[in-house]
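Listed next: structures, encoded as structure tokens.
The numbers here are math on the coordinates, done by the rules we state, and not lab data. In this text the structure is predicted, and so the values were computed from the model without any measurement. Cβ atoms are built from the backbone, for glycine too; each structure is taken alone.
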Structure I
Amino acid sequence: MPNLDFFPSRTLTLYLARLFFARIMAVLIMLVLVLMMLDLLARSGDILAVPGNGQAQLLTYVSLRLPQLVQTFLPYSVLLATIITLLTLNQNSEVISMKAAGMSAHQVLAPLILTALVVSGLSFAFNERIVTRATGALSAWQGNDFRPVPPGSDVRANVFLSDGLNVLKAGTVAGYGADTQLTDVAWYRITPQGQIAEQITAPAASYAAPGWRLSNARVFSVQTADTAQLASTIVGENIEPTAFRLERVDPAAETFASLGPIIDEYRAAGRRTAELEANRWHKLSGPLSAVLMPLLGAIAAFGLARSGKLFVRAIIGMALGFAYFVFDNLALAMGSFGGYPPFLAAWLPFFLFALIGETVLIRTEE
């Protein structure tokens, strides 16, 4: 008589969960270490080219880049760990033993799905607490060409804003509201013919309500080729501090909660919000994709190992998993461009491949 419980026995559930989790961690560590070394080799020249940078800066880059790699490749690690775990169980006839005990295919997979659900929860918390901060800091550092940036987690780099024809450029922007501070500032006064008439540069600027006060500024006149030194000057009187926040928002550097007010500000300013909304929903559907991997890779668990088709089943499972990642990226891009509604762009791949995985499992086993 078949076992009608969703989970197998407590002992078997713990055994499968520990086995699966250990393989997820092993695959993740292997992938992240290899990719981190390759990435560091590609970036080390740019980092060390800045005077004063050395081993400490290389270690800083590693500490900021590692969380991004973990976030990106954790779902891949769950997929590969699923294939490895199920192939091992099949080759050792453990799947046959479980089915002989009356367990269905869903009961065999239940401990793996539960483990993947726990991994998804940990991934979401890790992304919200660590990855967003590391991404923001690394983006600011890279945008400043790996030169030192002001301390703070709200630093933005290489921001350009227009005031009529004129342009204000800031190397880094830190703070919000009246406390906004700019560094490596340049003001370009543009003629109606589109030519630069004057350039004002300064190491720093602060909000002057209205406008921005450039301290220790240098003025270069294109017409006369003369350079003058100013103690301070005010430019960009029509540029508000909120404009810097709205000009460049990196969804990867924002949490699920913080993106909500930003989207509201974009709507109030009459700007497109599709990309931000799609990425906000993807902060939920992305980590949850780990739950799909045992279902998509389940085809590797069933069928006789001696039939000679085990390798083919593993390839099919991997193909289903990688097809999900391709479609997920495509749907997110379509949502960002307005081709799909943002909610649909974030969740359609998840539900579609959950249906595909369930259909394949039922047709091949149940």
Structure II
Amino acid sequence: MNAIHTPSPPSRLPKVGTTIFTVMSALAAEHGAVNLGQGFPDFDGDPALVGAVTAAMLAGQNQYPPMAGALVLRQAISVKLQSIYGRLYDPGSEITVTAGATQAILTAVLAIVGPGDEVIVLEPCYDSYVPNIELAGGTVRRVALTAGSFRPDFAAIAATINARTRAIIINSPHNPSATVWTGADLDALAELLAPTEIVLISDEVYEHMVYDGQPHASVAAHPQLSARAFVVSSFGKTYHVTGWKIGYVAAPATLSAEFRKVHQFNVFTVNTPMQHGLASYMADPSPYLDLPAFYQRKRDLFRAGLAKTRFRLLPSQGSYFQVVDYQAISDLDEADFCRWLTTEIGVAAIPLAAFYDDGRNQGLARFCFAKQDQTLQSALLRLGRL
């Protein structure tokens, strides 16, 4: 009898291990810490949205929808995009419903990137971007956002562009730094890309979390950029239901056609009742129009409490994150400081170093304030020791 043998193929992602988010969440649970590390709410979405999905199930909307998504939801997305950004995306050929934004970004990368192609990412960045590019066989070209301000460094981006550059991924509002791109930033990017065939992937999952009366500068609203872009958004982030894993991509028809070639084989389609429930719920725009005020109140509450500590607060212009400089408190590196903060102070945070390939230490940590007020107050009470 032959011996039992499990093959060991070479890893497609040999550098990937357990993420810092998993590590810090486990450490928080072990020590009873308030978990402000991972970026998701600890409160429920609107019961009316849950009711809309339940009604869709009871109405028999439980079989496969079209591959690109239920038309009624794509139509609702089109109406939303035109109403707030002035860009009419055709629901038939330019909008695709996805299993969350992470799948959307991977699918966009797989659709356009191949061996020999280069993709520019701006660090610090969301941790899926680089593995997505590597899985496609592409080469990652990293450009650091400006230290301290996390603004785009267009001179550095321009110096990185070459004949092999296939795409660039941008993210605004930005995770982890909570900065936002301006209209002028988009103009500068458009000028850089104009003479090229570079495709833009714009991660805008926090589009409805921009504060202090400022509008979200969406690529969808910029004609020169939208003509070459996949614009990605997330219902999970917007409606406080991150576990539903549902989002969408808006892109010109030619790009959407390539996107759907991959989408039909890595996902095919997204669960039907949630699509119909979301379409019904989107008839009222107030939940996303009111979201900036909802989260700004939480941001201000959290910042007011942190101001009483020795943390130095970086601006939080958008998203639901707050970055702090802890160098007046400790000279530990970022990973060790966040472990100490979790085990000794009882509040979990994420080191900014986790969002860089080289793990650089700047004495910065990221908190998430998408939490109930009592959760934030509990965290602030503990952080008050600092």
Structure III
Amino acid sequence: MIKKQYILITACVMIIFLVITGCAGSNHVSEKGLGNGWEPESSLELKYAENFGVDYYNGGYALITISDGGRYLVVPESADIPEGIDSDIAVLRQPIEDIYLVATSSMCLFDALNSLDSISLSGTKSKDWYIENARAAMEAGDIIYAGKYNAPDYELIMSNGCNLAVESTMINHTPEVKEKLEELGIPVLTDQSSYEVHPLGRTEWIKLYGVLTGKESVAKQVFNEQASYLEEVSNQENTGKTVAFFYISSSGNAIARKSGDYVTRMIKLAGGNYIYDDLGDPESATSTVTLEMEKFYSTAKDADFIIYNSTIDGELSSVEELINKNSLMEDFKAVQNGNVWCTSKNLFQETTQFGLMISDIRHMLTDDDKNLTELNFMYKLH
């Protein structure tokens, strides 16, 4: 009887162990190795990011593994390509230059690394960049527009000697484009940062680009600075204040953030509460939900603060302009109490600044200074 109990207890412990380790493993990318028997010396330390990993090998080699299955071996400039590596590993020899950058959220990461000179082609036109250095580089002709993710200019890309295409997950909607680029001998790396659960997980992707550009120490410094902003507010109590984050479309609907997305998580980390507890389908890839104004009004009218998302609709200059979009806004608690803020247009192109954004939201929620009208990524409407 005792032996049976021992076996049962042991089995339960093993099941619990497998469940715990299985859950933990599911949050991180698979590490297959090079396939030639080499063993990694160390791995890149990651605090929040769960959709990529980096293993370091003797001789300065680095294997990047991404959650979509992509694997990329970064080879030092003067080193030989290792023999016998798995056929699915794309080899990237440093210096990695003439990049075709389509993932807009990655541009600020290259900018923070002072590595815009690694990019020669862009999937975004100069007028659509709110990153000053990126726009200036395109206006100077140092970075050339080479077509959107679904319609790249293959001839231009080839003539510029492109060594790597960095795509967003939008490329998954046009797999034939990825296949064509790879047929032309151009490795395609799909940035998966949009799938990171924690906002600073997105910021931590700067470490991946630090590996590509050989600026890992700079990447670590940039990330640690943003992490320090979060640490400053992480031990403070929740304010109990509620926040509505939205914009009003040309059709008059409210476009609100889905509950649990990275923007609403930043509000939570800052000590606030998003006005909606369960808005949107958690299984859906979309980050916004369209609501008829009356339905939006029934809940959002009681929000303590409004953050108006100017990224799509454009920046507002006054509360009156907000009310002109829909007269119901006049009855909102935040409007009546003067707690209406508007984002600057650079909000979603500044992945490197998410820690500072969280700090901004914290100041909005807690600072009683009536003269506070401008933060790093938001300004107050009057």
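If distance in nm of label points 7 Å out along Cα→Cβ at positions 189 and 341 comes out at 5.2 when worked out from the coordinates, which of I, II, III was used? Of the options listed, only I reproduces it. Taking relative contact order in percent (Cα under 8 Å, 6 or more apart) as the criterion, the top structure among I, II, III is II, with the largest value.
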